[in-house]
1. Match the computed value 2, 9, 14, 13, 15, 13, 12, 9, 8, 4, 1, 0 of P(r) over Cα pairs in 5 Å bins from 0, in percent to one of the structures 1, 2, and report its label.
2. As an exercise: mean count of other Cβ atoms within 10 Å over residues 11-18, calculated from one structure in 1, 2, equals 9.9. Which structure is it?
3. Using distance in nm of label points 7 Å out along Cα→Cβ at positions 51 and 99 for the comparison, can you identify which of 1, 2 gives the largest number?
4. Here helix-only ellipticity at 222 nm (-39500 (n - 2.57) for each DSSP H run of 4 or more, over all residues; to 500) has been calculated and equals -15500, so which of 1, 2 was it run on?
5. Identify the structure, out of 1, 2, from whose coordinates Cα Rg over 2.2 N^0.38 Å, for residues 43-106 alone was calculated to give 1.70.
6. Thinking of 1, 2, which structure, once relative contact order in percent (Cα under 8 Å, 6 or more apart) is computed, gives back 17?
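Please treat every number below as a calculation from the coordinates, not as lab data. Please read all numbers here as calculations on a predicted model, not as lab measurements. Cβ atoms are built from the backbone, for glycine too; each structure is taken alone.
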Structure 1
Amino acid sequence: MQHSRELGESEKVLASEFDQVGAALREVLLRVPNIPHAQVSDGNNDKDNKVVKGPLQMPAKFADHQRVPHWETGKALGILDNERATKISGSMFTMQRGLGATMARALCQLALDRNADAFEEVRPPSLVLT
């Protein structure tokens with residue numbers, strides 16, 4: 001029984017040390033700059049820098065039939081319902097439906113998972129006094 005108690009105390013001490021070392025390592029790593037890839041050119045300004053590959057190569061200008069606001073696209077896909085949201089909450093609010101709601105929840109979960117150590121998660125009441 002004594003040995004079990006000592007192991008528990010030892011675990012607490014080691015966990016505390018681990019947290020301290022982890023925090024110190026994080027501070028050091030946050031101060032280390034990102035090293036550019038070897039193929040990155042050294043330009044003096046934006047015009048000197050050659051874009052080899054970007055996340056998405058967008059055209060300089062879209063045709064008129066391609067200029068559709070996101071709320072119209074969302075309505076056409078059935079993932080946004082602004083009219084119903086306006087009736088419920090007033091203007092300037094939207095309601096996600098189906099895959100739109102799934103995507104919004106997934107993005108929130110991704111943000112929480114990626115940044116769990118950087119903040120304290122808080123869930124405030126849904127109704128507030130006005």
Structure 2
Amino acid sequence: RETGRFFLNAEFDGRVAVTRARGLRDRPGGPPIVLESEDADGQLVELFSRIGETPDLRPFTRCLECNVPLEEADAASVEGKVPSYIAERFDRFHRCPSCGRIYWEGSHYDAMAEEVERLRRLLG
């Protein structure tokens with residue numbers, strides 16, 4: 001079953017499973033962290049409180065597709081790989097060395113940065 005495989009993989013890899021399913025609390029093997037909160041903010045606070053760590057938030061440093069650390073790239077190196085109006089408007093880019101995906105500080109960047117700061121305050 002998928003649930004059993006999930007827990008076995010977590011245990012084998014030395015990871016802790018995190019779930020909201022209360023029925024899985026007493027399962028054999030490594031016990032999961034069962035979160036009680038229903039909202040995402042509450043779950044984050046609960047999780048980091050339970051593991052006793054502060055999150056190491058380093059936003060905009062990894063590829064959203066493959067989680068590989070991003071490398072800096074200049075406008076010339078991304079020419080032809082991004083729309084021309086993007087290449088003309090921005091001079092700072094990041095590229096994933098694994099999948100080639102290109103990132104830049106577009107219109108969504110400020111909102112994402114504000115959300116990261118909100119999470120820092122929440123978890124701080």
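1. On the way: 1: 2, 6, 7, 9, 10, 11, 11, 11, 11, 9, 5, 3, 2, 1, 0, 0; 2: 2, 9, 14, 13, 15, 13, 12, 9, 8, 4, 1, 0.
Derived from the structure labelled 2.
2. Values: 1: 9.9; 2: 12.5.
It was calculated from structure 1.
3. Result for distance in nm of label points 7 Å out along Cα→Cβ at positions 51 and 99 over 1, 2: largest is 1.
4. Details: 1: -15500; 2: -11000.
Going through each structure in turn, the value belongs to 1.
5. Values: 1: 1.70; 2: 1.48.
It traces back to 1.
6. On the way: 1: 9; 2: 17.
Source structure: 2.
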